[in-house]
Structure I
Amino acid sequence: MTIVYDLQELEEAMKELTAFAGLGREGGLSADRPVLIDRFLEDAIEVDVDSIRDQTGEFVLGGILEHVEEAGVHSGDSACAIPPPNLSQDTQDVIVEYARQLAERLEVVGLLNVQFAVKQGQVFVIEANPRASRTVPFVAKATGVQLAKVAARVMAGETLEELRELGALPEPIREGHVAVKEAVLPFQRFPDVDTVLGPEMRSTGEVMGIDKTFGLAFAKSQIAAGEGLPTGGTIFFSLADRDKEQGLEAAKGFVALGFVLAATAGTAEFLNSNGVHVETVVAKLSEEGREISAGVDAVELIGAGQVKLVINTPRGRGPRSDGYRIRFASTAHKVPCLTTVAAARAAAVGLEEWMSNPLTVRPLQEFLGLGSSAE
């Protein structure tokens, strides 16, 4: 699966498919080997819902998880939060009703995971899976309801009402804290792999951050995933044209926290013209990797240890693109690199809250009202 943004990228993707990928090996395009092209919902919020339905038709919500990265990034590679920080109550109500109707029409007995995309208040169903999803353990820890155990007993013939009476189905804890799931990605072990997140899942594990606000929980999740967030220094920006408007919000947030910005020429011009000062403008690389203008380039800046965080959204793919070299340098020098503006905005919020509210450690049981002993 490949995401393309213009005709040039579409042509390159088709050449790759027909020459080197599966279609090329199988004899090229034909009626039996078509290429399917779907229109992509740009800047949509992806949402996961885990729920349970029993044999009587009763439906209970496990949780609504709002993804940090926009729709198009594989759900296994995207961070997500519960409760959803940006969805209105009306939108959440629509999402739950759609999930309930799907469970009823599919006659599900047990778990149902539904993935949605939300754009400008309109809810789209991406897919529905009548099974346990990877988010079930996370939802269980975030809400205090053991969804897998409840679903197993429902599938064995018990009803949700019976489990409620037995104390096996408590009311979920949905207020007082925010939990963030973050993917653990193996890029340090595979330095030649492009770190841009996309529709193919590459994570090798997951971690959870939990605190009283989204920003603090997100900061904890980044530390747990091994990336961490800097508390000072230079942040390097290189944004595709389609991401500049949204990236401006993150840049303003970082500057307000005392960070210094470095950026490529186009990004620097945009930020400066919108009142965000860029301290260092770096040179652009040619397709052979040589500078085409005077001054230090991004790879040299990262290699010299002068950059603490890289925010690079892709303009193109492949080892000849500037973005690839920037991301490769970030991996080689162990500098955290964010490849979506959504993650950049979340990082700015997390750092703002972290700097004003030092992170603390509390047992999960305290967040769920279970006391200090594990239950």
Structure II
Amino acid sequence: MFHTASSEQIKAGRVTDVYFQRTIEMLRAEGIRKHVVAEVHASTLPAGYEWGVLAGVDEVSVLMEGRRATVWCMAEGTVFRADEPVLVIEGEYTEWGADETALLGLLCQASGIATKAARCRIAAGTRTLVSFGARRMHPALAPMIERNAYIGGCDGVAAVASADLLGVEPMGTMPHALILILGDPVAAFRLYNRRMPEGVPRVCLVDTLCDEKAESLAAAEALGEALDAVRLDTPGSRRGDMRAILEEVRWELDLRGHQRVKLMVSGGLDEHAILELNPYADGYGVGTAISNAPVINFALDIVEVEGKPRTKRGKKSGRKSVLRCPRCGTRRVVPAGSDTRCECGGEAEALLKPLTADGKLVRQPTPAAQVRDYVLQQIRGLPLGTG
């Protein structure tokens, strides 16, 4: 068997830190039934980040459906800042307290992946961006990883199961294995072109046995007008100055009339490498940087007990609202029930909206493509910072 928790175990509260389980047992044994309000927020974001993209909400709704609690949450794909509550739970603690571990896990990793993908999207601009990260994590996590990479801004995903979940066609090129098995790059390029389904872009891998320039020209000559792009996945031991390599390949292709052939790069990329390569690259396959993205360190804190503000040291007690003014863009965290009018005269929108009411879903999941569009709309013009 694979060493992963089943959906049934997660839903049953078995994936929880034991102290939550023991606390609930104690409270129930003593007949203590307290109505509490708790908030989820990140006090800090990964180093250099000024914002994050909330993800994992759909899975949280699955977790909380049937729980005797009411949940408010920002919409999937909402851009948030540090110290903004992204989710609020209200109800008797013993009914949902054991879900804290799983709930945070669902939000922390998914949001980290979506945020990193959004940062890579900003860096890449309109260039193609594909998630290549499935191989860097446990295969059971691949659909989750690539769904969040997609909603964060990737144009496509490589893993078949991930694409099935999203309802899109998987995107890929060709592996080194095909070239190595045939022992001849040109033979591999021709076989690839001959056997690939119609409509799938022809992208040849050009760093296996020869110089990138030589294999790029060989691919262009072998496939002619059928060749859409070449992909450089140059290993670190041979990489040197990747930008210079791309410049050289571009020069030689253009010199021989292959201006329409695009250059795609993969291997060890992040948003900073993308910015450096943008003058010559037309697309990117990003793996580890997205799939192993820094998690968002969300925490869940009780802020109200039996209707009275109460929380731990270093936190702000009382239920809160997160307001965003559509007119001027101002964001505020205020006590719940505060005036929603903005100083600019606009009417601010409350970002925390009902997700479940006493265990019943009141918000249906949003299709991934729509979430992606929402993310792209929000990140337009946002700074990358130093992260």
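Given a value of 4.1 for distance in nm of label points 7 Å out along Cα→Cβ at positions 109 and 349, calculated from one of I, II, which structure does it belong to? It must be structure I, since only it matches. Taking relative contact order in percent (Cα under 8 Å, 6 or more apart) as the criterion, the top-ranked structure out of I, II is II, with the highest value.
If we compute distance in nm of label points 7 Å out along Cα→Cβ at positions 93 and 149 for structures I, II, which one ends up with the highest value? Spell out each step's value before the answer.
On the way: I: 3.4; II: 4.1.
That would be structure II.
2.4 is what came out when distance in nm of label points 7 Å out along Cα→Cβ at positions 69 and 301 was calculated for one structure; which of I, II is it? Derived from the structure labelled I. Computing Rg and Dmax of the Cα atoms in Å, for residues 117-164 alone across structures I, II gives 14.2, 41 for structure I.
Structures compared: I, II; top value of FRET efficiency 1/(1 + (r/R0)^6) of positions 253 and 325 (r between Cβ atoms, R0 = 35 Å, to 0.05), i.e. the largest, recorded for I.
Thinking of I, II, which structure, once Rg and Dmax of the Cα atoms in Å is computed, gives back 22.6, 73?
Working through the options, I get structure I.
Among candidates I, II, the computation of Cα Rg over 2.2 N^0.38 Å, for residues 61-172 alone that gave 1.21 used structure II.
Every read-out reported here was derived from the displayed coordinates using simple, explicitly stated rules and does not represent laboratory data. Keep in mind the model is a prediction, meaning the values are calculated, not measured. Cβ atoms are built from the backbone, for glycine too; each structure is taken alone.
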